[in-house]
Structure P
Amino acid sequence: MTGTITQAAIPHPRGTGRARQLWCSLPAELARRFRPHADPLARRILDEVQHAVPEYAKPLEGEFGKMIVLAIEQAVGSCIDSIGDPVSTPDTWPKLFVEIGKRVHHDGGSLNSLQAAYRAGGRAAWRYVAELGQAHRFPAAVLCVGAEAIFAYVEEISSYSVEGYTLAQAMATGTLERRRRRLFELLLATPPSSPAALATMAKAAQWPIPDRVAVVALDPRTEQQPPPTPQVAADVLLDLEGPEPCLLTPNPERDLRGLEGRLPGWRAAVGPRVRPADAATSLQWARRTLDLVRRGLAGDHPVTHTADHLATHWLLADRFLLDELSAKVLAPLAGLTVKQRTRLAETLLCWLEHNGSTPEIAQALKIHPQTVRYRVSQLGELFGDHLADPAKRLEIQLALTAHRLLGTPADHA
């Protein structure tokens, strides 16, 4: 078999997916060679699915069993029909895989198991194709495109089934409020929900997906009585019943201005503005900021913004690295008494923050300028050339600042 694969030279039909484009780019002769293998390949895929996924290990009976078998046969046939045929009629299989997703939900099946079945089927298909390709000495370039096409196809059919499952789930959920609660759960899910699932649930919840969102973590300012419900716009998603209350605004520019006045009785931490798919990340940092507030490391305001405390988050992000840095750059203080270490560490940080200005250091520490000069002289003897090296000075300042925030000794490591 000869010939090269030149996708750019083939007129792809408008609206076709990546998988179809890849199949179309393959030499048409492949379709003739693969067609006699359609049934054996379908059986191989079904066997692998039942072997790899416990939920499908039982005999596939009833309407759902028929649908799975039909889906495998349709998938194999559709892929073969698309080989080298860029002008063929667009496939009708998307509707079938949407219906499979709906059926899985209706039967109480697991969406994770269905997606695992698709992945197992894709692996089985690729092994079969690779074996056949080696037997017939297909060019490596052809096999590479074939592999990419198989797994692109698996990704596409999986997304259609997720859409069907989510739609069935939304319809079963009932009221708009419940649909929005489910949407909120999907937005904050870890790992992130698929775009298809979010789009389907958002449509069912009548919630237009925005470009950016922000999540606000909430904490009652008193435990004596539950605070009132925050006064927010109708499209703000809200969860006050969980152990860690929060809200999500689809319009940060509108809702974050004057937020304090709409949260009576609540302490709030605002996460960064992110794409809707990254809402869980915004919530994560909002909760970390709320933790800083509880520990007294970010003031005690009704509303605290993560963006105002990025340096603090960064300094305290990894305690192991902080201890390693401290052991490295503050080693000259190790041989001193606790009192000496505390006094000189305080002076050194102040010296770094005030660019070595003796009057400013004396005023900040409330000590005599001559005492400042004496301590700075001691520090010069201890640290030597390190205090003249900008990179070393930065490391020392970072370590000392982090320990001051934590309230721990500078030689804690």
Structure Q
Amino acid sequence: MPANDPALRAWIDIRPTDDFPIQNLPFGVMDTPEWGPRLAVAIGGYALDLYACAQRGYFDELGQELPALGAALPQVFRRRALNGFLRLGPAVARAVRERVSELLRHDNPELRDDETAVRECLRRQRDVRLLRPVRPRNYVDFYSSLEHATRVGQLFRPDNPLLPNYRHLPVAYHGRANSVVGSGTKIRRPSGQFLPARATEPVFGPTQELDFELETAFVVGQRTRLGQTVPIDEAEAHVFGLVLFNDWSARDIQRWEYQPLGPFLGKSFASSVSSWVVTLDALEPCRVSGPVQEPSPLPYLQTGGAGHFDIHLEVLLLPVGASELVLLTQTNMRHLYWSLSQQLTHQASNGCPLAVGDLCASGTISDATGMGCLLELTRGGQQPLTLPDGSTRTYLLDGDRVIMRGYARTPDGIRLGLGEVRGTVVG
């Protein structure tokens, strides 16, 4: 893909540590007081306004080549979510990314040398409000990390930590789509029933064990109809891109309610998603093979090649009253037991329809040393973490801010960031 060329340089100043070089170009939605919501592409510390670009005719030629885009211009870029744009199809999204790459190339004067166009089309990200990038009709949370599943199982079922179905299918549950919020949204501590330590009867009140879960999620980019399945070799064609995802969890509520039907109020109060969707096209150079699956999955889930992505992930905490961030944990998406293709194919294997903008989260991502939630890090609250200022945490306190970040590196050393997702706990 031309837009992935490691030799490309933008006419915008981009540092090697920036998440959004010209080889990335993720899609999102920005909001400004004077203009309202508009679709945008991230480049360095800026957001390129796609509606303003369309108004100036930068996509006219594409519209002639791609009738679906031409009929939708320029209004498809003046929306509060990417859903309408994604419904135009993957060929349109790919062509728009390639065209944006052309406009931003260091040796292309088309936009670069038009000062009025630059003022209209380019905004600093710090000067705009970034919105939740998609409006999901459905949200599914998988359980794709073998290490996480094993450690959690050891806490609750020491004699049988990994349930017998785990190595045969991607376990998941249906979440609450309208509780998915954008990065920066304050997270109110939820209330529910839970069983206090050494108690025999439950109580109702604010959770005492509020946790984060370090996850990624993929955005569905192509719909399917009721009854339609998706073969494993076609699964990635239905995936638009990746975001960071924090599936906030109330562990005491979850522990009391999860049997026999699984997560409910302990999970449905909020999940935070990052602002920029990084396309699978951009991440193509960062593919890796996943872990060996034993026993081999059933034929419909068997896949070869590099179906995983080498994406470094980390969680930082800004404790209430503190001024410095604390690195809590680091891990990597490459260690997931089940790939994106396997997750999507299994979800659709019963004919469940997929909708554009649906979110499918990975579940907590852990590895041999990195643990993606406080439940693991503190062994269910039994081993509190000591922070640099001497304070401790078993679970989150009101006022704590959680920040998750992620990035990949291409073989040429180019950093492709997913940005960050943050949220502050309020009582």
Structure R
Amino acid sequence: MVSITRLLSSAILCTGIIFSAWAVPAHSRSITDATGGDKLSKIDEQFVIGKVLTVTQPKLNNQLLEHTGMVSNQQLVHVEILEGPLKGMDAVITNEMTDNPAFNVAVKPGQEVVLSMVTENGGKPEFNIADYHRAPVLCWLLVIFLIVFLAFGGKNGLKSLAGLVISVLLIALVLLPLSMSGVNPLLTAIFICLVATSTSMLLVAGLSKKAAAAILGTVGGVIIAGIAAQIVIVMAPLTGLSSEEAQILRGSVLNQPPAFYSGLLAAGMLIGALGVIMDVGISVASAVQEVAKTGENLTASQLYQSGMNVGRDIMGTMTNTLILAYTGSALPLLLLAAQMPSIKLLNLDLVATEIASALSGSLGLVCTIPLTALAAAKLMSKGETEDFSGAG
């Protein structure tokens, strides 16, 4: 069952990128280095958008090949700067094309690229091609998604979109700044999960028993997922530094103790599982509500049984969804891991982290079903309450 919540979660990253691009059109940073004695060198780096005008045919860099053995082809790229203080200026940039496609930016006339503009001590800027300018394509994809989504989602789609915006703002304006300040990211993630869950459910279901049941079940499932993740992180143990990004972060801008990065890992597990857990919570609560509307004087036990029947159908597909989502994002890792002995594979930090993320999220998802069914049954029953021990 694919709900509005899960569909919208796929747009979070794209929305964040475009939001950041409009909020800060040109990113810059300053670095001060000692160059000898007491003299300091101030290096300013700014990223701007440029348009490729002409490109020469690549030629083999014989000097690099002779000294390092690396095969690299050089080409001259004539670009026009489209933004920043040097807007309208032309520049000729040497673009290296190596035998490793991961580091190449193959350009053609008329294409827009991201330029790195480095200035030392206020001197003449040096330009390099940093990457492709992908934001316009992502923007169009987001616009098409929103149009189609709102066309089919209608009023509920608009409410869910509002919930998505709140979730994105919570991550961008609360989680990221507090984490950069050294605040425990796990505690911040728990707060965000509580606020995002309550806001999304109330926007979709209104101030109702269905929303209350979905919130209770979802919060319970997230807490269970968080406890499971934290136990695995401590007992395994998992460092939170298995990814290259985390290692770069720790070595450059966020030098925090190991406990911070294990908390960051747990926070990522919670947020990664939140969307699908909310999906299950609102689905079960909606099913119980519909049964309660059509049935006359149904007891809490009967409503609980109905919620569990629906939940069992959801359980298999949703667990698959969560596991496959983690698996799909880790396909290169799986291909690499296939060459390793199983004993090394299962104990590898990076692999163990992915497994722990998928299983802790799935545990929270499964536990959300009975918790939501129980809460909905208690809130929506009209008949006498029966013993739940025989239900299920």
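Derivation of every value follows stated rules applied to the coordinates shown; laboratory data play no part. Note that this is a predicted model, so its numbers are computed, not measured. Cβ atoms are built from the backbone, for glycine too; each structure is taken alone.
Starting from the value 11: which structure in P, Q, R was relative contact order in percent (Cα under 8 Å, 6 or more apart) calculated from? Source structure: P.
From P, Q, R, which structure was helix-only ellipticity at 222 nm (-39500 (n - 2.57) for each DSSP H run of 4 or more, over all residues; to 500) = -5000 calculated on? Clearly, the read-out refers to Q. A value of 4.6 was computed for distance in nm of label points 7 Å out along Cα→Cβ at positions 83 and 211; which of P, Q, R is the source structure? Clearly, the read-out refers to P.
Taking distance in nm of label points 7 Å out along Cα→Cβ at positions 155 and 195 as the criterion, the largest value within structures P, Q, R is that of R. Each of structures P, Q, R was scored by Kirkwood radius over Cα pairs in Å; the highest score is held by P. When you work out mean count of other Cβ atoms within 10 Å over residues 243-250 for each of the structures P, Q, R, which one comes out largest? Looking at the calculated values, the largest one is Q. Quick check on the output: 3.6 is distance in nm of label points 7 Å out along Cα→Cβ at positions 67 and 307, derived from one of P, Q, R. Which one produced it? For distance in nm of label points 7 Å out along Cα→Cβ at positions 67 and 307, the value 3.6 is produced by structure Q. If distance in nm of label points 7 Å out along Cα→Cβ at positions 99 and 171 is computed to be 4.6, which of P, Q, R is the source? The correct label is Q.
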